[in-house]
Structure P
Amino acid sequence: MNDQRQEVDLGFTQEVFPECHHVCLIFDNEEQRRKIVTQYLAAGLKRGDLVRYFADTTSPTEVRAWLAETGIELPKAEETGAFAIARAENAYCPSGQFVPPEVITSMEARYVMARQAGYHGSRTTGEMTWVFRDIPGSDRLLEYETRINLITETFPYIGMCQYDARLFDGATLFKVLQVHPYMVAQGQIVRNPFYVRPEEFLKDLASGQS
């Protein structure tokens with residue numbers, strides 16, 4: 001895509017950022033997560049993005065209640081297709097297994113579809129606890145997360161990965177941080193000081209160092 005990148009409002013911070021984000025939200029407090037995610041989704045709908053929520057442990061009813069409190073006309077947004085909630089397992093593993101290149105291809109297709117339909121862009125967030133369901137290929141999570149960073153020059157997108165620090169171990173969370181150029185810290189988005197460039201991370205991953 002050759003669209004000129006725009007600055008976007010992520011909702012939970014007063015700063016604006018270029019339209020191309022791969023954000024990591026590591027949380028241990030449900031109220032904090034709810035506030036950040038709700039504002040992130042609402043900002044996308046107000047901007048005119050195609051917005052998708054990939055839920056695992058949170059029910060669709062809960063997500064809808066979050067957004068309803070912001071004044072978003074959710075029934076209308078869902079009716080037009082501007083907003084939808086899908087099971088994370090179905091979104092990340094549509095074939096019954098997790099194949100990173102296939103998921104990334106679907107992301108690109110979703111963005112193209114969004115722009116052709118008149119949306120400003122595509123904004124998603126997903127609960128990553130689906131990896132605990134022993135789905136074939138789920139051990140390729142870090143490969144997927146870092147490969148997303150290779151396509152940022154191809155098309156702009158906004159994605160937020162949600163990691164529950166009460167469920168993921170510390171070693172995994174540190175690796176997760178390494179593959180996200182941006183992270184949410186104390187309710188604000190910051191450039192991640194632990195970020196490792198994808199080419200380097202994939203090389204280490206292939207050699208068994210990551």
Structure Q
Amino acid sequence: MQTIENKILAILKGCGRGRVFFSSDFLSQGEPRSVLKALERMTNEEKIIRVAKGIYCYPKIDHRLGLGVIYPSIDEIARAVARRDKARIVPTGAQALNLLGLSEQVPINAVYLTDGSARKLKLYGERGITFQHTAPKNLAFSNELAMLVTFALREVGADDVTEEMIVSINTLMQQEPRDHVMKDIALMPEWIGKIVRRAYEK
């Protein structure tokens with residue numbers, strides 16, 4: 001008879017390395033307490049890693065450069081939580097700027113707006129994620145890049161946007177179909193809308 005650990009590991013191998021998952025994903029494999037014990041043993045045996053309470057990863061392993069276990073990014077963890085909760089999210093502040101390549105600063109504590117529950121997650125090391133509840137209308141964008149650019153530029157402010165930032169945004173926007181982005185223009189502050197429109201004028 002297969003153990004709970006073997007059943008879980010077989011499922012994870014089928015999904016591939018790098019997957020972020022939750023203890024609740026495997027309740028069909030046994031009693032909740034037994035599943036938690038199995039995950040604890042798998043963590044101790046370094047088959048999986050624990051990134052937060054109840055959140056784990058079947059990590060990628062870098063053999064070529066000798067980096068070993070590669071932890072999931074904060075954004076990968078945040079998106080996994082959002083998928084589980086069927087919620088929409090958008091990074092704000094330094095996290096949004098970093099994801100767009102507009103800043104090299106990697107925040108220790110990333111802040112995401114969500115139409116789901118407000119909460120704080122303490123991750124591995126000193127890292128953390130704060131989910132701040134916002135009205136669904138603030139996340140009503142149909143295009144993810146348009147939403148990310150909007151919240152990143154709102155963090156910078158109209159008076160502090162540099163020409164270098166605009167060039168980077170133009171490059172990103174030109175990879176998205178114009179009509180997909182234009183659907184969301186009405187959701188952007190006017191000054192951000194002007195920057196986005198410029199990306200398609202060349």
Structure R
Amino acid sequence: MVRTLLAKNPLVQIKKHIRVVGFDDAPFKKSADSDRSDNKTWVIGTVTRGGDQVDGFMSFKVKVDGDEATDRMIECVNRSRFKHQLQCVFLDGIAVAGFNLIDVQKLSVKTGLPVVNVIRDYPDFEKMRLAMQKIGMLDKWALIERAGPVRKVGNLYIQSTGIRDDRIGPLLKIVCTHSFIPEPVRLSHLIGAALIFGESKGKA
């Protein structure tokens with residue numbers, strides 16, 4: 001059961017220093033030549049108070065195109081010393097390490113936290129479906145459907161579970177301080193890139 005304030009009384013004000021965690025995966029090499037491919041990659045979680053103060057970090061590794069990312073993320077959140085203070089989990093897409101997909105419903109239930117998936121551009125589901133079919137992973141399509149409908153909130157497209165719709169906009173205003181995306185997700189992206197390339201690269 002999701003028990004945070006974000007899922008309860010709509011009259012309760014969301015505090016500026018609400019603690020949240022945002023996850024993003026690190027880059028990885030994927031090639032037809034197995035000797036030049038990465039079998040695993042890092043997933044980084046950044047814990048912030050609102051969108052300004054960083055409290056700490058989490059990390060774990062998952063297989064490229066594997067199926068254990070949901071369970072690993074649940075373990076990571078639940079064993080964290082920040083767990084009892086967290087109010088929401090942010091994802092930068094439900095696919096990490098290629099097509100290692102996050103079951104957002106399971107993640108929410110097993111951690112007791114709302115989950116908000118942020119997407120910069122409206123996803124091309126048909127293109128995604130064809131890509132999954134091509135590599136023999138269409139059986140994972142149900143996880144994409146379980147993520148829920150995509151809707152626009154401010155400058156982002158989002159999918160969510162365990163949180164009232166009227167709470168998402170105010171929450172994003174608090175955590176999106178330095179870009180369109182939540183600050184903990186942005187920082188996780190930068191850290192993941194730095195781990196692989198030696199410095200942060202790409203859009204964040």
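What follows draws every value from the coordinates through simple rules; no lab data is involved. Please read these numbers as outputs of a predicted model, since none were measured by experiment. Cβ atoms are built from the backbone, for glycine too; each structure is taken alone.
Could you tell me which structure in P, Q, R was used to calculate distance in nm of label points 7 Å out along Cα→Cβ at positions 40 and 168 as 3.4? It traces back to R. Taking mean count of other Cβ atoms within 10 Å over residues 64-71 as the measure, the highest value among P, Q, R is held by R.
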